Structure I
Amino acid sequence: MFSSLSPIFIGMDVSKDTLEIAIFGDVDSWQIGNSAKQLTLLANQFKVLQPKLIVLEASGGYESLALDILGQAGLPVALINPFQSRNFARSTGKLAKTDRIDAQMLAHFAHAIRPAVHQGTSEQEKHLAGLLRRRKQIIGMLIAEKNRLETVRLQLHERIVQHIEWLQAELEDIREEMERLLSNNQAWHQKRELLESVPGVGAVTSFTLLADLPELGFVNRKQIAALVGVAPMSHDSGKWHGKRFIKGGRPIVRSALYMATLSASRCNPVIRSFYQSLIARGKPPKVALTACMRKLLVMLNAMLRDQKSWKFA
């Protein structure tokens with residue numbers, strides 16, 4: 001099953017408990033458990049096989065273990081957005097969806113499209129990203145509990161107040177741990193100072209960019225916009241020109257960037273001026289804000305690339 005003289009392309013369909021694996025050109029596929037032991041054995045097999053590329057799609061975090069173990073083994077792994085793989089499947093006429101079909105389709109995608117190899121993240125980056133996600137979850141719970149206070153029976157009021165106090169303390173603990181992580185990492189500390197020198201960019205935005213966008217400062221403006229999902233996509237046909245739209249990218253980063261841009265549109269002279277000029281030209285506020293998100297991201301990318309703090313003359 002593993003012998004081939006041609007470059008080998010592998011697709012892996014990931015679920016909570018299993019992974020379905022297929023090699024491009026083979027009619028068969030096989031399944032393993034989504035566990036560290038099984039994936040380590042698979043990585044050793046793949047080292048012998050020396051695949052050109054292994055493709056898996058983002059699956060709500062269930063792909064993380066495979067991505068880590070295969071990446072640490074030095075194997076070329078690419079992580080793609082599910083909408084890319086579904087659109088590719090439709091373009092090849094494969095409308096049915098099973099684990100086996102999906103694995104074979106991902107192997108075909110690897111061979112035909114050759115997506116970029118995933119750049120692994122450090123343990124510190126993973127930890128910071130985890131803290132940020134937990135922070136978001138706690139904020140959601142705080143909002144829900146505070147809303148419940150308005151309608152709950154008086155007998156339960158004190159219980160909810162106690163839970164709110166616990167959540168607020170947990171939120172503060174997470175903030176302190178994130179601060180410690182950044183203060184102990186000199187490279188992060190320097191990047192944070194550069195990022196937060198920009199009016200509108202606060203701690204949460206800089207933490208998010210450091211954890212979930214390590215490419216910032218290392219790629220060009222078009223690439224960084226595409227990675228985040230703020231690059232405008234055309235929708236034209238003949239003489240008809242449709243509205244530009246954004247799609248894909250990294251939702252967590254885009255969400256943080258959106259909040260920073262909202263603030264920057266009021267307090268950052270460059271972004272505020274750009275936003276007002278777009279509105280004056282008749283652009284809808286949402287379109288103008290999206291354009292400002294891209295401009296702010298490109299500015300941050302250039303600042304980290306050139307190691308220059310914010311200056312406005």
Structure II
Amino acid sequence: MRIVTIKKWLITGFGWLSLCATAAEGPPGGLRTSASLTPVYLASADIDDGGTYESRVLALNIGAMHPVSARTTVGIAFNYTYYENRFSDTNAFSVAKPWDNVERMGLSVPVFIRSNTGWVYFLTPSVDFIHERDADWSDSLTYGAVLSASRYFGPKKRIGFGLGLFQQLEEVKVFPFPAVDWQLTDTLRVKNPLPAGPTGPAGLEINYRVNTYWELGIGSAYRRIRFRLTDNGPFPGGIGEENGVIVFLHAATQFGGDMSLDLYGGALLNGELHVEDSRGHNIARHDFDTAPLLGATLRIQF
């Protein structure tokens with residue numbers, strides 16, 4: 001469950017994050033698009049009070065950015081993610097399988113504005129449907145926006161502050177986060193590895209450029225996901241939630257400037273699994289052990 005979420009975070013946004021970075025540096029010459037495919041595997045982890053869980057995830061992201069003026073760039077991004085969840089000997093929720101597979105479909109519209117004083121402003125409203133398979137789409141709506149303001153203090157030295165505000169299935173979630181992209185040396189860089197959104201803040205990663213072809217990084221982020229449960233399951237019309245901290249190692253390489261490959265290995269820490277009723281009242285909450293994860297993202301820009 002919570003395991004499901006972490007994958008989602010690694011998955012969501014990697015396909016168009018590089019386009020966002022480009023927009024922050026300055027508008028490109030014209031329309032730029034990207035597409036990415038991300039498989040993630042979360043290994044089996046023990047759930048407190050009985051049972052194990054593992055998950056396989058596949059995500060598709062498609063994004064486009066286009067300058068509308070010398071200082072403003074507007075984009076659109078579509079994502080679809082499918083989570084295949086596997087429970088074994090689960091006693092923690094008094095049922096063998098608290099929920100089945102989960103899917104997410106979302107659309108966001110990032111807007112980037114560069115001022116003539118070195119400030120960069122990001123506004124990204126988004127709409128997502130996150131639900132257990134066969135659940136009602138109309139009951140699984142999550143919506144909100146991320147706003148950040150950061151300032152350049154030199155070439156490739158940008159830092160600022162952001163705020164996310166989302167309506168998430170019977171509750172409102174507000175979170176602050178640092179907005180960072182700072183070149184420490186010729187080879188070291190600190191940045192946000194993930195886009196902020198309905199699953200949580202952006203996190204931080206320290207990145208080391210090995211050579212012209214490879215970069216290595218280590219990072220962490222807190223992530224959280226809420227999704228609507230089907231009316232036909234053990235908790236009809238309820239809400240599933242997972243949260244935890246991901247830590248990861250990251251290796252990245254680029255092919256010909258238009259294609260890149262990102263490899264991830266890490267773990268989900270301090271994971272929690274929640275089941276709530278249809279009004280958001282807690283039914284059950286359980287921790288699960290540290291879960292290893294592996295992931296990869298193949299991205300094409302054109």
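Ranked by FRET efficiency 1/(1 + (r/R0)^6) of positions 32 and 216 (r between Cβ atoms, R0 = 30 Å, to 0.05), structures I, II are topped by II, which has the highest value. Looking at structures I, II, which one was volume of the Cα convex hull per residue in Å³ calculated from, given that it came out as 207? Matching structure: I.
Taking helix-only ellipticity at 222 nm (-39500 (n - 2.57) for each DSSP H run of 4 or more, over all residues; to 500) from the coordinates of each of I, II, which one would give -19500? Label of the source structure: I. When relative contact order in percent (Cα under 8 Å, 6 or more apart) is computed across structures I, II, the figure 18 traces back to II. Among the shown structures I, II, from which was the value 3.4 of distance in nm of label points 7 Å out along Cα→Cβ at positions 192 and 288 calculated? Going through each structure in turn, the value belongs to I.
Values in this text are rule-based calculations from the coordinates and carry no lab data. Values in this document were obtained by computation on a predicted structure and should not be read as measured data. Cβ atoms are built from the backbone, for glycine too; each structure is taken alone.
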